[in-house]
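Have a look at these structures, which come just after this line.
Readers should treat all values here as calculations from the given coordinates under stated rules, not as data from a laboratory. These figures come from a predicted structure and were not determined experimentally. Cβ atoms are built from the backbone, for glycine too; each structure is taken alone.
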Structure I
Amino acid sequence: MEDLKKLIREVPDYPKPGILFYDLTTLLKDKQGFHTLIDRLCNHYSGHTIDLIAGMEARGFIFAPALAYRLGAGFVPVRKPKKLPAKTVSMSYSLEYGTDSLEVHEDAIKPGQRVLICDDLLATGGTALATAKLIEKLGGKVEGAAFAVELTFLNGRAKLPNLDVFSLIKYDK
């Protein structure tokens, strides 16, 4: 995956001093890089029965619909509170300092549907875990979690112990 890693811009001290930000917009604008990323994510799930791809706001909205299209699945947006127009279910989760919440429409996932979680980055795993709980709350079955990038040193994978967690590009520090 070094070919894709080379397309990611590293921005030091963003959003605050001491943080190294991995900017995927430089990969996204590279047509071959973006196509390769989506192809490799889809290849991992070919042969699996997946009904829906759940993408988390905001950058999950870039990757999840592309996977949904290629895998012949539907797309479910997982949003921040008060962004969806119809009745929703929500799930709160812990952040480093405080809590946050995610929502989906209550009719977004039918019992028994197989759902793949997709986001740009796996860091601490809190957002992915909350998304998995939302899916299960609606009766869906989480088939796995797909990420373009994983920051392995933050050990987010540990919050998703019973899932097929797949990431293409890994940063160890």
Structure II
Amino acid sequence: MEVGGSSLREPQWYAVQTKPRQEERVRRWLEERTRLPVFLPKLEQVRRRRARRVSVIEPLFPSYLFVHMALDPEPWYAVKWTPGVRQVVGTGGQPQPVPGEAMALLLERCGEQGLVAWRPPLRAGEAVRVLHGPFAGLEGILERPTSRGERVRVLLALLGGTTPVELDVTDIEIVA
């Protein structure tokens, strides 16, 4: 595959590796200066910071984004020399397109703002372990989600019996 060749190629999706935490900068640069379609899938996650729950939006694939382009000299060099770009992912120095099925699945799962819809796969009856708080380290059974979002009811073995406790979903993990 000759990058510098003059053959017109069908545009395809390519994975682009960026420098750490430069995904958004590269996305803006490419969209504004090259007008190439850029896809940066993101994931909304709930994190704990100093006993507070904080919602953060992070790239689904840190240090990577996707660009839809033909491997003609103009778009190729525009992407390759964009500030914050490390490389276009490939083998043997040649860029390789991302399989169409994989891109279709990613694009389908993302909403308008590029957020992947994801929730932890928690089901009633699963064994869970408490990660944070006064019950940290205890194991129990997930009973059900509560009426308040991001909270679950867990049955813990306490004081010789089973005690229901409401916890944040971020405070538990599934026990394998």
task = Determine which structure produced the value 1.6 for distance in nm of label points 7 Å out along Cα→Cβ at positions 126 and 158, calculated from the coordinates; the candidates are I, II.
result = I
message = Quick check for you: by distance in nm of label points 7 Å out along Cα→Cβ at positions 22 and 134, which of I, II is greatest?
response = II
query = Where is Rg/Rh (Cα atoms, Kirkwood Rh) largest, in which of I, II?
reply = II
query = For which of I, II does helix-only ellipticity at 222 nm (-39500 (n - 2.57) for each DSSP H run of 4 or more, over all residues; to 500), calculated from the coordinates, equal -8000?
reply = I
Among I, II, which structure scores highest (criterion: Cα Rg over 2.2 N^0.38 Å, for residues 30-109 alone) = II
